[in-house]
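Enquirer: Next come the structures, one after another.
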Structure P
Amino acid sequence: MKRHRHWISGAVLAGSAVLFYPGRDYVLVGLMLFLPLLDRAWKLPDLPRDKQRWAVSTGLILTGVALLAWKPEHLSFGLATLFLAALPEEWFFRAYFMTRVGQGWRANLAASLLFSLLHGLTQGWPAAIRVFAPSLFFGWLYQRTGDLVLLILVHALSNLLFVMFLAGYLEEIYGKFL
């Protein structure tokens with residue numbers, strides 16, 4: 001039973017996403033943040049200690065700050081995507097779920113499928129399709145670096161760049177599919 005606790009957490013998350021109720025998004029964020037803490041077999045990820053990783057993370061932060069200074073109308077989205085999307089999603093799907101499933105591409109695929117499923121249940125199936133490839137990239141990046149801080153920043157910055165530069169353009173081309 002203890003060995004498969006991560007699948008139970010994934011099922012609880014998916015089950016909570018299926019139902020429509022006020023505050024569902026906040027419940028999902030809370031579940032993503034706290035379900036891993038209930039799994040005593042899971043080990044908290046280490047923070048990066050080398051200067052190169054801190055330099056890259058600082059560069060990503062400064063890039064986000066520069067983009068938001070340039071287009072301040074996206075500030076609330078930038079903060080929301082950092083704290084309500086990137087942080088809980090990467091904490092749960094990569095640092096917890098993917099590492100508990102195993103190593104390699106199968107673990108990344110399982111986490112990416114669950115990630116896409118959750119997006120499909122909460123935001124519609126076009127969103128599930130749209131996030132699958134980035135999820136595979138995020139999983140690959142986490143497997144290569146083991147750096148959760150870097151991953152959260154890359155995820156948040158990619159969401160910000162998508163909304164600032166691509167979403168409107170793609171909606172013009174493809175309409176409501178996005």
Structure Q
Amino acid sequence: MKEKIFCIGLSRTGTTSLSKALKILGYRTIHLPGFLYFPHFFIQLRSKYLENYDAFSDISVIPFYKKLDRKYENAKFIYTTRDKKQWLKSCAAYPRFRWPIHKIPIKLIALRYRIYGTINFDRNRFSETYDKHHDDVIQYFDKKDDKFLAIDITEGDKWRKLCDFLDKPLPEKSFPDMNKRKNPMV
């Protein structure tokens with residue numbers, strides 16, 4: 001069985017690009033896996049995903065990363081980061097963070113509220129979420145360098161950092177650049 005990889009970056013930090021990169025490296029990857037939820041209580045990622053995939057990304061993983069670390073002792077965790085000002089601009093411009101409530105599935109409403117403290121973009125709440133999530137992740141993975149990688153995939157030698165962490169050879173393809181807006185300022 002391949003190791004499990006859990007990507008625990010917030011939306012708009014390159015989780016889709018990272019998912020594509022992991023596929024290129026041969027991992028069975030799912031972006032935004034489904035989860036079990038009862039009102040006000042997040043249970044776990046759905047078992048069918050945990051059994052059938054190697055890598056998982058986006059905010060549906062975030063509520064469970066500590067439990068997943070305990071369940072999969074050999075798991076690796078990748079935390080995608082981004083400059084906070086640029087991240088806030090990207091979130092503000094992201095159409096899905098402005099959807100009317102009646103167009104958002106109930107589970108996604110609960111997930112967004114759990115992660116961001118709001119259903120749609122709110123600069124103050126998102127800013128607080130960014131700081132809190134960053135602090136929680138860094139504190140939790142302190143002294144667990146062998147299973148944790150923080151990476152800003154908008155900068156630097158992404159393939160080298162990722163492949164060194166996963167002990168994989170460098171692919172000959174360019175690192176995926178998914179969901180990038182045409183306006184480089186966003």
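Each reported figure results from applying straightforward, stated rules to the coordinates on display, with no laboratory input. Just so we're clear, the structure is a prediction, and the values are computed from it rather than from any experiment. Cβ atoms are built from the backbone, for glycine too; each structure is taken alone.
Enquirer: Using the calculated result 13.4 for mean count of other Cβ atoms within 10 Å over residues 45-52, pick out the matching structure from P, Q.
Expert: Only one of P, Q returns 13.4 for mean count of other Cβ atoms within 10 Å over residues 45-52, namely Q.
Enquirer: A value of -21500 was derived for helix-only ellipticity at 222 nm (-39500 (n - 2.57) for each DSSP H run of 4 or more, over all residues; to 500); which structure in P, Q was it taken from?
Expert: P
Enquirer: With mean count of other Cβ atoms within 10 Å over residues 61-68 coming out at 18.4, pick the structure among P, Q it was computed from.
Expert: Source structure: Q.
Enquirer: One of P, Q was used to calculate semi-axes √(5λ) of the Cα gyration tensor in Å, for residues 13-76 alone, giving 20, 13, 11; which?
Expert: Checking each candidate, the match is Q.
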